[in-house]
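Following this line, the structures themselves.
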Structure P
Amino acid sequence: MDLRTLAWFREVAEGATVTETARRAHLTQPALSRALAKLDQETGAALFQRVGKTLVPTPAGHLFKTCVSEVLDRYAQGLRAVAELTDPGCGTVPLTFLHTLGTWLVPPLLSRFRAGFPDIAFELTQHGEAGLATALLSGAADLAVTSDDPGHPQLRWQHLLTEPLFLAVPPRHRLARRSRARLADLAEEPFILLRPGYALRATTEDRCRQAGFTPRVGFEGEEVETLRGLVAAGLGVALLPLPGGEPATPYLRLTDVRATRDIGLMWLAERELPPASAEFRAHVLGTVADGLDLPWQRGKPAR
């Protein structure tokens, strides 16, 4: 059993075909099949079962994949740590962040950092709040830029800034020409919400309760950009952060409730970060403290 075979096993267990994996590994398909069969012998269990023309993991295969992923991730971390120890200016920063922060917050942070550290690379991924925490806990990421503190005992969360939320309404909505509105006046409107489990969903429900009503769910989605599109199509209203570019729908300031969300930087509390990631963490905390160009400070939010 070697690391290459484990990596091939993980690829197939995650859905890649044997043909695809063999091609990427520059192997013949029979050679890869023999390598996977040898894993069955070494583990003493069948790790895959054939469903039609596809190999899918057995219960033993799922269990083994979890352990294999930990081994491969730790090995990759070890390689990074050694490389950065010998040359701290040439490391890699695995960074994960909320989708909505990829249009206005993350790009300038990266740009300013690369100006001082041009040889440090980044591995970027995007998730919802739960996915960000999982990425840190699994070792897939060193740092996460996220919204409210999840309160996890293994994670350290540092506040960066407070982002205002606005009422997004369709272009032909009765309030579309206004710049401000009371959330209470939308009590009978259908709301476009993220699915339960997302922080923005909880924030919206909490602000509606403060305004004296429970939001009537029109549609649910998993990405903020989907919510923006549904609002633009006239299917409801939503409580959202400003988009990074020109808004396609009006965004109104709320006058009867304080609609905001906290944005922070998060990492494993008990883990010493590799030099490159530690340098980027210091950069983020210092840059935000010194001030950034923020979308809601550029002028009125309404379209």
Structure Q
Amino acid sequence: MKIGIIGAGAIGLLCAYQLEEKYDVTLYVRSKNQYEQIKQSGIYYKVKEEKKARTINVRYFEEWNGLEELTIVTVKQYQLAPIYEKMEAFGTQIKAMCFLQNGMSHIEKIKNMEVANVLIGIVEHGAMKEDAHTVIHTGIGATKLACVKGEMEEILVSLTTMTNEVFPFIKEYDYKTMMQKKLVVNSIVNGLTSILQVQNGQLLENGHYAQLANMFMNEVLEILTITEVDKKMYRDYCLDVIRNTALNKSSMLKDIEAGRPTEIDAILGYILEEAKKKQKNAPIASTIYYMIKGKEREGEEFYR
């Protein structure tokens, strides 16, 4: 199976390296420097003390036409606009797509596109981009996928039966619940660690932070109208992710430290929109949202 991957950040590099073991992968990039480094040396993959390299087909994003059996989109939500333009241009020519973004504000847009076959997923791996063609696998997790529309069973079977212990795929049957669970995690972990400037595990180890995280989680679950029966499942999932990534910095904290834009609009922006539609109060979510928007502004001015 031919797989295209759009985006060569940490997750794009990780996906390309791991999937090339079984599939014919092409990585689509924008940067000339990154294109040349990957073309010349391939992708370097580091885990613990081990470093390996793998040759990968690389092309510029402008060359993507959707003709691979599956295209995986790994860019951040605020970078999706050029991909939407291509999706509108190629329409039904595109065979199948898989979106791996945080947040949920992109789902309705994707559903309304002419592309017939669409997966959506969440990535539970820890990954850090060391340079233009090197990815560090900081935490082994799973990639969970669910079908949004179309006929995706053959692709799902192929991915979920891949014999790669460090890069498993898991099929989910309810994409909304899957995405909402990750949204809760992103809201709490990304939101709070970015403001408190701590590693994920501090949200449990520091009693004051743990109390704040619990209050925030209760607010988010109420806004999403999660039933009392399901709240424990959402809480347990969030706590498990924090424990499993205790030594990691959240992606949003790393973005703020580097002066990059964050995905706050896709995450807490979505939560605030839901609160507004349902006429629910969101004092903690709105406070965290505006604090992070302020941090983004500081970063823009510092790195200008």
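Kindly point out which one of P, Q the value 30, 22, 19 was derived from, the read-out being semi-axes √(5λ) of the Cα gyration tensor in Å. It must be structure Q, since only it matches. Assign the value 17.6, calculated as mean count of other Cβ atoms within 10 Å over residues 159-166, to the correct structure from P, Q. The correct label is P.
Taking distance in nm of label points 7 Å out along Cα→Cβ at positions 71 and 255 as the quantity of interest, name the structure among P, Q where it is greatest.
The maximum falls on structure P.
When distance in nm of label points 7 Å out along Cα→Cβ at positions 95 and 263 is worked out for each of P, Q, structure Q gives the greatest result. Taking distance in nm of label points 7 Å out along Cα→Cβ at positions 15 and 135 as the criterion, the largest value within structures P, Q is that of P. Which one of P, Q has volume of the Cα convex hull per residue in Å³, for residues 199-270 alone, as calculated from the coordinates, equal to 129? Only structure P yields this read-out. A value of 22.0 for mean count of other Cβ atoms within 10 Å over residues 119-126, calculated from one of P, Q, originates in structure Q. The maximum of distance in nm of label points 7 Å out along Cα→Cβ at positions 127 and 231 over structures P, Q, that is, the highest value, falls on Q. Calculating relative contact order in percent (Cα under 8 Å, 6 or more apart) for structures P, Q picks out P as the one with the greatest value. Which structure, out of P, Q, was FRET efficiency 1/(1 + (r/R0)^6) of positions 39 and 279 (r between Cβ atoms, R0 = 35 Å, to 0.05) calculated from, if the result is 0.05? Source structure for this number: Q.
Any read-out appearing in this document is the output of simple, stated calculations on the displayed coordinates, not a laboratory observation. Keep in mind that what you see is a predicted model, and the values were worked out from it rather than measured. Cβ atoms are built from the backbone, for glycine too; each structure is taken alone.
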